[in-house]
Structure P
C-alpha cells in the first residue's frame, strides 16, 4: 500500500487533488481512498489531505501518519510550522511545487524529489486557479504509482469540456517537465 499526504493551504486544491488521485487509481483497477483534514477551514490556513492506493482492498480509514510520499503545494509551509518530512517512512518521496531548487539538506532526507513549478504551469494554461492538476502530473512523474493517462482521464471525467481539457494539459505539462532527483 502507498500512503500519501498532501500539504497545502486552503484554496490551493490539495483536497481535490487527493480525490482525483483516487479516481485515477480506480481507473487502473486499484483500490484507493482519500480523507481530508481541514483544521481551521479558512483560505490560506494549512490543509492536509490523505490518500491510500493499493492493489488489494484497504481496511485502514484513518489519517496517514507514516506516509510514503509528501505532496507539497506550497514550499513556504515550514515558515508556518508545517514539517512535511514528519513521519515519512522508508523510501521517502517528496513532490514539491517550487520555482527554485530545493535546499540540498532538505532534499537529502528523501530518496526522490520531484520539483515542478506547478503554479507557473497552471497560470500559463488556466490562469489563476489551483495548481492541483499540475501537482498530480508531478506526482505521477516522480512516483510511477499512477499513470499520467489515468490522471488525465480522472481530470476529464471530473470536469467535462474545456476545463477538463485544460487541466489535463496542465497535468501533462507538469508530468513532462518535473525535475526528479533520486538520491538513494
Structure Q
C-alpha cells in the first residue's frame, strides 16, 4: 500500500529544510497472504538501500556518518531493526540516528549506549495499544540501557499521522521537533 504522508511528503518537507530524504518502497512481510519475511525480504530491502546511500553519499553531497533511518508503522519496525543490526559482513556502519514514527515494535531487541543510535520516537495516544504503550516501553528500555532517546506521544491522535498538511493539529508539529532534535545533536550543517 502506498502512502504519500509517510514517504514523499516527508522527504519533500525535509528537502525544503536542506535535509536529503530518500523514500524506500519495501516488501510488506506482514500483509495478509504475503510470502515475504521480515528478515529475508523487508529488512534486506532496507539494509540494501542504506548501503547504496552510504556508497553514493559523496556523489549525492551527503556525509556517510550522518546517514540515519526513519520509518513509519511497519517501516518503523524495519528502521529500528536496521539501526540495531548494522554490523555485518556487507560493510554496514552504525546509523547516525533512528526516527521511529508510530512503529511496529520489534521483538527481542537489545540496547546499549555504544551500539544503539540516538532515537526520535513519535506516536499518538489513541494508536493501537501495542504502539501507544509499546513505544514508551521501548523508550524506557533504551534509556535504561544508556542509549539516547526522545519520545513524543501526542494526545487525541491515532495511527498514521505522517505528514498531512490538510489535517492541521498539534501532532503535525513532529517534523519540526525532529529537525530541532537533529540540530541539537549537530547532525545538520550550519
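Looking at distance in nm of label points 7 Å out along Cα→Cβ at positions 26 and 170 over structures P, Q, structure Q comes out largest. Ranked by distance in nm of label points 7 Å out along Cα→Cβ at positions 50 and 106, structures P, Q are topped by P, which has the highest value. Of structures P, Q, the largest value of relative contact order in percent (Cα under 8 Å, 6 or more apart) belongs to P. Largest in Rg/Rh (Cα atoms, Kirkwood Rh), for residues 66-113 alone among the labelled structures P, Q is structure Q. When helix-only ellipticity at 222 nm (-39500 (n - 2.57) for each DSSP H run of 4 or more, over all residues; to 500) is computed across structures P, Q, the figure -9000 traces back to Q.
Rank structures P, Q by FRET efficiency 1/(1 + (r/R0)^6) of positions 18 and 130 (r between Cβ atoms, R0 = 41 Å, to 0.05) and report only the one at the top, that is, the highest.
Values: P: 1.00; Q: 0.70.
Largest calculated value belongs to P.
Taken together, the values in this text are just the output of simple stated rules run on the coordinates, not laboratory data. All of these numbers come straight from a predicted model, not from anything done at the bench. Cβ atoms are built from the backbone, for glycine too; each structure is taken alone.
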